[in-house]
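Okay, got some structures for you below.
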Structure I
Amino acid sequence: MKIALGCDHRGLQLKQMIINLITEMGHTHKDFGCYYDTTRVDYPDFAQKVAQEVASGGFDRGILVCGTGIGMCIAANKVKGIRAAICNDLFSAHRARQHIDINVLCLGQDIVGQELARMIVHAFLVTEFEGGRHAQRLEKIKILEKS
């Protein structure tokens, strides 16, 4: 799987751990920033880059990290075709993939610890969409995107 990643200054440390996990799992990735330090940056810039790459089909999924995950999630969901969700627990990560087929995972570095984040990212990457009645609901979401 090809994974697009991004973070703001508040999510840099957790994003680095996620990059290591993705590599361990045998996936490829591209880091869309921020990169090296905690100098203040604006999360919508990175959410837009990652969301557009996923929506265009250049990447299979995306992962965004900021302090709470909220800002990244709101910004990413503005891009047509993106279904981003904040997952602060393992159940939400599984359910978001199974029922909503999320394509962008948002995490809050200030909310989840590194070990929980590892489990959430793993669930996001291995859990399959169930389809069926859930696919019908996603079609309704696509109609909402047009309004």
Structure II
Amino acid sequence: MDASAITALSALLGATIGGLTSLLATWLTQRRQLRAQWLEQDLVTRQELYKEFIEDASRCYVHALQHDEADIPGLVSLYAKLGRMRILSSPKVLEAAGEIERKVIDTYLAPDKTFLELREMVHSGKVDMLYAFSTACREEFDALRAKQV
């Protein structure tokens, strides 16, 4: 083979390998950036959903403590958020959210609480029905953040 042909072939092969390497590096970088963006958006979506669920559950629970007639729009909103969680959330979060929903319903069936009874519940810690849910959410967020790294 002619020396000039070998030189030309070597240059062409080198340029091809360099181009493919650059293309592969760009593709991998873009893929990683898109995954990070998707995970970040997923975190934001879950945070917003969990925040709304906590607010609705708290509102319904306080209403249930003081009234024996159910706040149907509030319960529907709570149930809808639980349905959205079934799509996004871990089983542990779902279990804790379901327990909150059951507790709210059961509270409507219990006798109304007086202000003194509410005060005693606050002091004894019986009002905090969100602890298990909050803990499950924090663990889920920690696991999702670990995937980002």
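Just so you know, all these numbers are worked out from the coordinates, no wet-lab data involved. As the structure is a prediction and not an experimental result, all values here were calculated from the model. Cβ atoms are built from the backbone, for glycine too; each structure is taken alone.
Before moving on, here are some points about what is shown:
- Computed over structures I, II, FRET efficiency 1/(1 + (r/R0)^6) of positions 8 and 48 (r between Cβ atoms, R0 = 35 Å, to 0.05) reaches its largest value in I.
- Which of I, II yields -14500 [helix-only ellipticity at 222 nm (-39500 (n - 2.57) for each DSSP H run of 4 or more, over all residues; to 500), calculated]: I
- Computed 1.9 for distance in nm of label points 7 Å out along Cα→Cβ at positions 16 and 120 - originating structure among I, II: I
- Structure (I, II) behind the derived value 2.0 of distance in nm of label points 7 Å out along Cα→Cβ at positions 40 and 64: I
- For semi-axes √(5λ) of the Cα gyration tensor in Å computed as 60, 13, 9, the structure of I, II it came from: II
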